[in-house]
Structure formats: C-alpha cells, structure tokens
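See the structures that follow.
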Structure I
Amino acid sequence: MASIEGASVDPFVSASFKIAPTNKVATAGSCFAQHISKNLVKRGFNYFVAESAPSVFPSDLTNKLGYGVFSARFGNIYTARQLLQLFDRAYGKFIPAEQPWEQGGRLYDPFRPSVEADGYANRQHFNADQTHHLASVRKMFEELDVFVFTLGLTEAWISKEDGAVFPVAPGCGYGTSNMDRYEFHNFSVGEIMADMTAFLSGLKAVNPSAKVILTVSPVPLIATYEPRHVLVSTTYSKSVLRVVADEIERSHDNVLYFPSYEIITGAHSRGAYYAADLREIEAVGVDHVMRIFFRHLSDGEKTVSTPAKEMPATKSVTDIICDEELLVGGNDATGR
C-alpha cells in the first residue's frame, strides 16, 4: 500500500451488478449520501427523484426545502431503524404517536424537521404535505431499480411511547428535550441486522427486482451522548455499521457493499481527505470515491476511466445538508 499513490488506490474488486444509464437510481442515508446523488446527476445517470418541487418554486429554494437532496423529501436518514420506520409508515404498517412539534406558532415534522425550515402554518398543511410525501416514498420504493443507502450512525433518540426514531435529538433546533418522553439508544449489530433484514424483505415484496448498494459514511460523529470520548463512540458506530454491511451483503444476493468508508479513512490517504474540522470530507476525497464508484458500478458511462489527475475537482462540499450539525451547540472542549 505504501508504494501506491494515494489517489490511485482502488479497493473495490468486483460487482455483482452494475448501473445502466437508464436505471432509476434512488438514494437515502446520512449526509455523505448526498455526494452520490450529486455525482449521478453530474455524470448523466438517471437519478430518480420521486418527490419534486412544485414548478412555481424558485430553483435556489428547492434544496433548502429538501427537494432533490434525496429521492424523496425525507431528509437525512441516519439509522437503519429510521429507514425501516419510513418504509413502514409509507405502507401504513407503523403510525407514530408523536404529534407535530410546535414552535413559534409553526408546526414541524418530528421525522424530517429540517426539510420545512420555516414549519407549517397549520395542521391541514402539515397533513397534506405528509400524505403527499409518504405517497412519493411508496413511488420511490416501487419504481427504483437501484437503491443506494449510506449507513451513518448507531446513536439515536427514540420515543418511549412507541419506539419512533428521530433524525435529531428533540430539543436540538426543533422540539423540546423531555426525558420523560424520549430516550437515548445506541443500536447494536443484532438490532441493525434485524432492521436491515426487515427493510430488505419489505422492499423485495413491493419491488422484487430491486438492487441495493450499501455504503458506510466516513464522516465521524460530531458528538456523542455516551459517557465517553467522541473518538471512542465514532469507532464503535462505524465498526458496527461496517460489520452489518458485510453481513447483509453476504446474506442477500441483491445487495453489494461499496467501500467509500475505506477509501476515505484508509492509511493511504494520510488524512488528506478530511477538512480542517477533521470531519467534513474534502472535494478531492469525494472525487476519489466517486471515480471508483463509477469505474466499477457503471454500465455504459464513458467518463469513468478518466485518470485521477485529469478528473475535475467537485465544487465546495459546504452545501451538504447535515442535521447532525444541530448538535454542535452541545459540544464541549473535550469533543463529547
């Protein structure tokens, strides 16, 4: 490894399937997953957006309101339980007891608070948008050809009433912190395996030919609720997710794992792919990941073999939407 130029390292060996330019490719997951959707569009692939912004919306507002960031307007999905519950909510199998969060006279969706940053004026608007959103989620799952899901976190906050999982801790930017109603939970390998297995079973039931690509986000935790340093929690979280991805790939013929995590965090990068905050991924790192992704997984796309030195750098990654940053106000100098 030491004798190979970092930008030339390619740890991906073989793919059990490839993505044709005509395939509908849907994405979901943590913040890092947004790079995949942006590059699919940039390279002319059929990025599947099942929930589009109304034509009257100014283009500069669509991403801010969560349209096109992922294939439906669900915002960041950090945990496997979130993904499973989204699927079950879309098909009426799980109806959370949690009511809209009220703040400043506006209503916010507890399961995607940041996609409507200014909230809803009333319950009628909230209900109408949620109904449309879940219909779009069903459309996405039923019509996609390839689903790319980025596993991001094991830590989550859940409702004590029915186990509903939230993308951010209640009280961090949205909602109210209430330990009588909510509790912290750090998912184990067994729990995430069960959640992913249940999700894949549900997906197969509504879309038998769907293929799935799993990745693990290389972005470290910004904070942890565990009584330990964030470095230790990051290692636990990423290790658990990497094990789950491996086990799921081995047990499902329609699933493959793509090593974006290894490309960014491997010793060959010598830390060059992380920004000054030691968390965000620099454009050169994103380019390396996507170059390998399209080299091996694309079927019929011509630019994938372009040498690393000739690949144009992507624009700034600062437009990536990350709900986890709402936790930064709670950090202290120790990194917890």
Structure II
Amino acid sequence: MQTRMPVVAVAGTAADRGHQHGELLRDAIAECVAIYDGVFKLSDDEVARRSAHFEAVTRAWHPELAAEIDAIAESSGQPRHWVWALNARSEIMSFTGAQETECTSVWSPSTTTLAQNWDWLACLEPLTVVLDATHEDDHHVVTVTEPGMVGKVGMSSAGTAVGLNFLYSPEPLDGVPVHVLLRALLDARSHDEVEQVVSTAGTGRSAHVFLAKSNGVGSSIEYTGSQMWRRDSAGDPLLHTNHFVNGGAAGAELPQGAGGPNSEARYDRSVALVDEHGVDSAASVLQLLDDRGNDEFPICRSWAPSPTLGLDSGTVCAVAMRLSDNEMDVRLGPDPSGSWQTHTV
C-alpha cells in the first residue's frame, strides 16, 4: 500500500497541460474509466450522450478548461466522451440515482484553513494524485484529483482554496460540472474573479462547494439543479457533510432524499467537536478530520462495503489547506496515524 500521493506536474498552455496530464497518467486514466463504467452502469452510447451535454456547457462557459480536457483525452488514448464523462462524473452519478455519502469538511477562519476528508472508493486510493499545474503567467494550482479530471479539492497562488461534498438532488442537472467549476475557481487570478466565476456558473449541479479566501472569508455554497444557497463567514467556523444545511437554515424546500443518518451523524459530531475543542489551531482541525468518536458513522472512515455500490469505500485522503502559509497538507488513506506530505503554491 502506497503511503504518499503521487505528484503530477504540468505546465504551459491549456493544451500543453492536458497533453502532459494524459501522457503521464495514461494507465491510471484507463483504470478510472473502468471504475466509473462499473459505477454508472450505463451503455456506452448513453455515457456519450450525457457527456456531450456537459462538454457543450463547459466549452461555452470556459473554453480554456475545455481545451485542457480535450488534450487529456487525446493523449490518454481513451475515448473522448469517457474523459468528458470523468469530469462530469458527479452529475452523471446523480442521474443514476446514486446516493453514496462522502466527505466531512471544515472552515477555520481563525487559522484560515479549509480542510476535509475525501471519502470515496477504496480502489481510487492508489490512483489519486496531486495535480500541480503552472499556467503561462506563472499562476499556480495544486489540487487533489482523480486521473483524467482537471480538479477537485485544492488551492491556488491567488489565495483561493476549494473543497467538495457530494449532495443528492432528484432534479435534472444540466449546468457546469462541479469538478470543472472547482478548477475554474482555482484558475481565477483574484478574489473578484472568483466571485465572477461563481456568478456566471449558475446552478445545475448537486453539490456543496466550500470556498475559502486568504482574506479570511469562507463560503459554504449548496447547489441543486435549480437553486443555490450560500453562507459566508469571516468569524465563525463552517461545517459540512452530505446533506443540505444552508438551504434548511434559509427555510427553503429541500430535495426529497437529501441527507441521511450517516451524513447527519458526521455533521452532529463535527458540531460537538467544534463546541468542545474549537478549530483555532492546526491540531484541532486535524483532530476533527481524524475523529472516530461515532463508531457507526465515523468522520475518518475505514474501508467497508458501500451499501449502494457494493464496493469498499472509506476515507481516500485527508486534505488541509493553510491559506496563510500557502501550503496544502495531504494524507493518503483512512489511517489517522499516516504521514502527511506538504505542497506549496
């Protein structure tokens, strides 16, 4: 079992970055396609049809990232529609009705740290990478992601960090894929540009995006197919798992089926830990990510069979992004005693 997450460094134009990504991760991208083929359980024609929609939406909204994904597909040797499907995998999974719970996240404004566990399939642990991307103007992004995907949890040299929690919504999802949105937020060169990305992306996805800025403001943004709820905080910690929190606080009507005992238990446990210890130090933030105080639904989850997918799932990695230090700490796997590796932006 590997103990360090591989780092894939890419640089240059969008096409350059995509070609390097596709070449360096060629075999791993093929493995990811096979994994999601089993998760989607859709015909190849149906995958192509659905990915074509998200390709068109992305190309109209962010041509640069579309060019990067095109280049990944070209160099990876995988069918083009499958690489686009990887980048829209959360939306396609929602189409299939999957309600897998994953991820516990926290924003600590006093330490300007955004941290989370990424809980998902055990078979992705050896495939997950840190994508280290440098643009032509030296703008720099580091993001933990899956091979073939342009982004997920990460931070940028512009002082932005992003996190992700899967949410379930039965509404049709036809917007910019959330993983494309996350990378676009990291590619933004200023806090004002970050807000422009949020405003132009609209809704049409079912996810919680955690957004943090080096000015000390954290934003918890929930999306459904047709609605968005946002809560900003520069003073109080923010927490999120896999059910709608901000929408409920706003008194809005929430999608049926959202949440579940697992997500609610992890959220309640996170609230209790913040009440007891706070998150005013690096140690207290990591203590929250490592917690197994709820035996049935721990925050740090050992591998166990997924009730919906039949595959082992658990904590693939933990990520802590320290905006004041311009550093991202990553720990691979579900073992709280595992070693951390640090990446600088």
| request: State the single structure among I, II that was used to calculate FRET efficiency 1/(1 + (r/R0)^6) of positions 121 and 201 (r between Cβ atoms, R0 = 41 Å, to 0.05), giving 0.60. | output: I
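For which of I, II does distance in nm of label points 7 Å out along Cα→Cβ at positions 145 and 161, calculated from the coordinates, equal 1.9?
II
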| Given 15.2, 46 for Rg and Dmax of the Cα atoms in Å, for residues 73-232 alone, calculated: source structure among I, II | II
| remark: Taking mean projected area of the Cα convex hull in nm², for residues 81-128 alone for each of I, II, the highest value is that of structure II
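Read the figures in this text as sums done on the coordinates, not as results from a lab. Computed from a predicted model, the values in this text were never measured in an experiment. Cβ atoms are built from the backbone, for glycine too; each structure is taken alone.
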